[in-house]
Structure I
Amino acid sequence: MNTRPSRLLKKLRAGQSAALIKTNLSDPRIVELAGLAGFDAIWICNEHVPNDWLNLESQIRAARLYDMDTLVRVAKGSYSDYVRPLEADATGLIVPHVASAEEARRIVQMTRFHPLGRRALDSGNVDARFCQVPLTEYLHHSNTERLLIFQIESPEALEQTEQIAAVAGFDGLMFGPGDFSHLIGKAGQLNDPVVVAGRRRVAAAAKANGKFAMAAGLYVSRAELEAEGHTAFCLGADVLGLPEYFRKLLDSF
């Protein structure tokens, strides 16, 4: 039985840029709308959103209808918090607030199968088509077509960026400008020189270690972000777009 390759990885491996959208809302129909629009991937937030596992599975299933990848930003927690989205057939994980190379290695160990890691094996879920994918194919696919993206979001983590980037077994880094700016006492000042320097340092470390850099938003021009080495771009979010649309309706009325 065929397994689905990552659309995002295919584009990045071909040297192309990829476009994502973020959803904070839990309705799978919003995922379908993003798929209809043609996005390469949707970022589903489980860190700040009260989403449950069954609904998450429905959102991932909605994305598959349009050959769209799903990147689930997990809650910081246990092994199960990281593995369940993968077993629900998410294309990848975004792990927030990764602060050290040691932590990065632990996450790789939990989420990659041997020989990359020590993830526990259970092929009775959606990602292995309920035991219908041959085991060797399932293991290989999980290690090569599933993404791990680590977020660097604090001044302390930024100082460890190069060591984190050098860890084997994950795919990309993403700088978190919101939390970073907040933690240096400049909340929301995304163009502050210290914030910009942090963003550029993360992108440079990713590139130097064969990883891709993902931009959390288009807070500067695409050309500038691409020049820094970013190749995956989150273009916006449902909770940003819908309020703007509603206000425009009222203003025009």
Structure II
Amino acid sequence: MSGSVTRIKSKTPLPYELTAIHRDTHDTKTFCFALPDDATLDMLPGDFLYVHATIDGKTVKRPYTPSSMPGATGYFDLTVKRYETGVVSKYLHEREPGDTVLMSGPNPGGHWVDGMAKQVGFVAGGTGITPMIAIIRWILAQSLPVELFLVFANKGEADIIFRDEWDENVREHASFHCHYILEQPPQGWSQGTGRITEAILRAKLPPPSPDTVIFLCGPPPMTDALETTLKAMGHSEQAIILP
């Protein structure tokens, strides 16, 4: 990036034009929004935007973490799963290229800062992966001296967001490790089944140390239970990051 790049951050909602939509799974899409060619979002990996919408006469907002990398100029991506009860996720899934969407931010979330750890665990349930996408992409793209451990739980195989990317990362990067867990595994499934347990966390995450952080995101009941488990395993409160 040159020194002339404009860094965008606004507390007031701004309109962003939707330029492209990519289908990731049966219910998840990545939405690409335009920025000026010389502009980027002023954010660290893991920071989030608020999407603002007026639905049935009510003004609502929901946080979404860009899946594109910080520093990308001219565009940013949001990866969003459609939930039947999610008013804003349904709103986004009904948008088409050429539409504009109001967003404010970026806002500081549970983010990655270069140098904060040498070993990083990512524990994700379903769309809990979305705040972690940019962090993983950033660390690998920068060739940082960091070992990454992803534990990713979903209902079924078709629900694994960006599976091809995670599998390719395992092949391409000796520092990237990935373990899937499925509630409804297909026949012959060789990875985890059921839910994320303490035994899985002990086997698949780095042990507690001053050089280790764990990012944890998923449905609130899962997050609450696993945060308690991680603390019982010896990970400090400061080392557990909830994006």
Structure III
Amino acid sequence: MTVLLGVATRMRLARLLLITDLRPDARDLPDFVAAVLGGGVDVVQLRDPRAEAAALAAGFAAVRGRVAERKALLGLYDSLDLAREVQADLLQLSERGPSAVQARGSVHQWAQIGRSCHSRRQLDAALADPDIDYLTVGPVVGGLFGTGGLDLVEYAATRAPARDRAAKPWFAVGGITLDNLDEVLAAGARRVAVSRAIADADQPAAAAASFAARLAQSWKDDPGMDQVVLGSLGPSGG
């Protein structure tokens, strides 16, 4: 488990979440994770629907030390049994996944539970659920049947403003690249989740660093975000 600042505080302070599979050559995974963490990734989520549970557990174990060294966070997606087995700090649930109450029994007491949100209704439900700690909102690009889009990011920013210390942290996700990141930030996001734009880059660490730098600048430029940082680090930051 992650100690020191605490998992909840680290999630509030996180800006860049990387979603990665086990990589074409799983032996590459630890070095890849170490490189992108060095570039500025705050949270790593293992998500590989093609992998067997044993392979995911092995991948989790292989990168856990690298994540701990960087004082980052490591999580899973929709894998309750595996989250219990590896004592994951983060467990994100799909929009149609199990209830957060059910998931709470699969994680340790300090773990954070997330929910994927693709519509206003799902976002409102996740914000109202006391057992949901954080959200992903999207897809920003490529949503089907009217889901996601910048409109949903803007809605999330009104319902859970990033500068509100009491609001649940949320990450815009889905098709975000360095080319459209400024639009996502202008819509109100201050945290993003990225997959291919980092994982498939010729230099993943450099891509991560570019995302991290622009996110850091957006926090610096937003006059309310310094209070989020100070509030998170204060005595009641959690």
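Values in this text are rule-based calculations from the coordinates and carry no lab data. Computed from a prediction, not measured in an experiment: that's the story for all the values here.
From I, II, III, which structure was volume of the Cα convex hull per residue in Å³, for residues 150-213 alone = 100 calculated on? Computing volume of the Cα convex hull per residue in Å³, for residues 150-213 alone on every structure in I, II, III gives 100 only for II. Tell me which structure, out of I, II, III, gives 17.8, 61 once Rg and Dmax of the Cα atoms in Å is calculated. Derived from I, not from the others.
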